[in-house]
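Quick note: the coordinates plus some simple rules give every number you see, no bench work behind them. For clarity, every value in this text was computed on a predicted model and none was experimentally measured. Cβ atoms are built from the backbone, for glycine too; each structure is taken alone.
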Structure P
Amino acid sequence: MSQQSEHIVIVGAGAAGLMAARELARTGRRVTILEARERCGGRIHPLPVSQFGYPADGGAEFVHGEAPITRALLREAGLPLQEIAGTQWSFDGAGLSHANRHDPHEAALHALLRDLKDDLAVADFLRRHFAGVEYAQLRYSIERMVEGYDAADPEHASTLALREEWMDGGHAPQARIEGGYGALIDFLAAECHSLGVAIRLGCTVSAIEEEGGSVVVRCARGDAHPCDRVVLTVPLPLLREIALPADARAKLIAADDIGFGNVIKILLRFTRPWWRDHGEDLADMTFLLSEETIPVWWTRYPDQHPVLTGWFGGPRTAELSHLDQQELIAAGLDTLAAIFKIPREVIARDLMASAAINWMHDSFARGAYSWATPRTRQAQATLSRSDGMVLFSGEALYRGRDMGTVEAALASGLATAELILR
């Protein structure tokens, strides 16, 4: 069999799967993508323009940090980026103020992080070095960042994996794609189609079987796809639901050492940006932090769309797991009413459109994205091995700084394709 006649099946049409498919198809490989959803993108989930007035992102929204692969793809696609600018505010239960990130113990924290050699869980690191009552605020802010931003559990999250994020105080540049992440997925899917990649939607993979030197991928609706290799790019929780050959199943045990977190996202579109009337100078507000039920909000600034997005990440999202979409939207309105001291019904009168996504309830994701434990790097090395006919790929296998991002998914898909081509 020539390399060009090699048939590769990719399971999942998210960022990793599309990126791997494009790279493989460019070399003449025959590529089929099997996607359980009726759309491409996975945890990139564009919402209708008619609903929010722009292509809002129900899933991934921001481009984090340098993201070289993402930014190169965007240039190729002719999709501009808008860097995030503006003012961050916080609500302390009494009133609004500019968020203050400075902590008097920051220098001590940075010194310990710089010298840290052996990894340990974040909670253990804090108990070991910052247990005193004088460090309460430092412990609290670190744990909140780990839970809220990384969707991780401080009792299990890796200190070394999060070190760079803390060292820059979470100040890595962030940007949005004009047209949203859906525009990037559309570009990648069109590239795949032009290269002859077959994308089959509505195909939930149930089993992968090895048969006499080749592989058969079986879908829940009964169709079978013989091929030479399989690349699995689905979210970690779904890997355990696919029947795998013995060697791939043995390798998959390592996935237990990779964390996987949840996010609840609430989007509220209003007739006007009423929060600017609050008396504070909130015209350029970007982020708003509080201890209310939905603890993080952001605006579209510098865009003028009157939309507020609420965000709740990490283990504590389980507290709201019993709420349906309308109840989550109600919780979002209650939170805004408490912060701005405006009756909820007054805020609701201006509400034009709304959406709430609890990613744990999405049957094709079962959560939002991955995070590292102290054992994750070894687990990633195990899962990334190219031995056998079943390969694993996706954001959970990315070993760079911003694990759990679209950049991580794109980089992993690219690396997997290069592994096959080598």
Structure Q
Amino acid sequence: MKIHIDIDCFFVSATRIKEPLLLGRPVAIGGRSDTKIFNKEAKNQSVNLENSGSFVPTFYKAYEAKDDDIDAFKDEDGRVRGILTTSSYEARAYGVKTAMSIKEALSLCPHLIIKAPDMSLYQKLSHELHEFLQTKIPLIEQASIDEFYGDLGGWVEDGDVEDFIKNLKNEIKDVIKLPVSIGAAKTRYIAKLATTYAKPFGCRVVYPHELESFIEKIPVGEFAGIGKSMKTKLLSARIHTLGELKKRRGTVESWGAYAKELYARVCGMSDDEIQTEHRRKSIGISRTFDPLYDRGELERRVHILARHLSFAVLKLRVIPTVFHLSIAYEMNQKSHKNISLCEIFTEKKFDSLCLSLFNEADVYKRLYVIRISINCSSFTRESKKELSLIGFHDELKMHKLTQHSQNIREKYGIDMLKWGSEL
């Protein structure tokens, strides 16, 4: 059987390990796009190249004790800004939800305790749990900072799975101090679904003969892989639950290959192997800020974002060949531009490329900009693209200079060396 392990309210649970007095109280972790990255004074930026994703940024401001209350989320005018990355079950009882604005959350629960994120602590605990699980299960896959999959096949008999995961759950709480919920089933997709119904701090095993009754009344939107558009399509076909989806095979499979695969996953007929190692296929950086019109300042911010992303690319020791820049404007307008380039990666060239992409993507020049995102993907180790030999030797010289800059930044900080255009 496959199992899915999910840490309950991870960021809150991690904070409670440091501050036990928060146990039993409504707590939420705030998150705010770190616009201080654009300030001219040096920041204490840290880089995470593992398990980044939703609410787990690649670049984040190092945690400082003075930032652990509501004041950390007030701007210069005293307005409370930012959204919640997670909240405790005590807070959820008041209607507080993930991705809700802090201001709205406080209106629902005035005594809600807002804590600043501590990414270093989260990474440390996640790593400890991963290492612990590797001593208990032969094949373990880390899917995100707070999610793991395991394969018990040939290790634990199906009849013993329930006792095994209950003991595992309790051991994790005793050793790592984190509450987890665990789901088990024949496939990883159903195991993940089972975890949802095991929360909080519970276990749920779905045996093959129980699958049909288990999924019968579960809303389609709760299944991983059914996004907004697929959910809308299913509802328009009067398919509201996974049980109804299972009975409408012909309808679902007629929508194409993805829908056909989705049907197989819901019915427990499709599965993926546990991957003990993941190779990153892309990396990006983005920042949301107050509406800004000044194109000169926007270009300066592109330089800063490019410098940070260049640092991460060089740290990963990869050569990206696809570059993407997107702009979000006020009034819900968006624009983007991308380019493929098979050449040695250097910081100077990347900086110029990002600026060029920004100017090409900036098609709504009368509108204020609220977000800039840059992404690098299709690394040469993943793709079959070959690097261009045109100007290869000159590029190697520039690459050496880039590497010297990288060494200085790794030793003294990302902000130790800046482009003159940032100042």
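Numbers below:
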quantity: Structures P, Q, by mean count of other Cβ atoms within 10 Å over residues 80-87: label with the highest value; calculated: Q
quantity: Relative contact order in percent (Cα under 8 Å, 6 or more apart) - highest-scoring structure of P, Q; calculated: P
quantity: At a computed 26, 55, 19, 1 (P(r) over Cα pairs in 20 Å bins from 0, in percent), which of P, Q; calculated: P
quantity: At a computed 13.4 (mean count of other Cβ atoms within 10 Å over residues 152-159), which of P, Q; calculated: Q
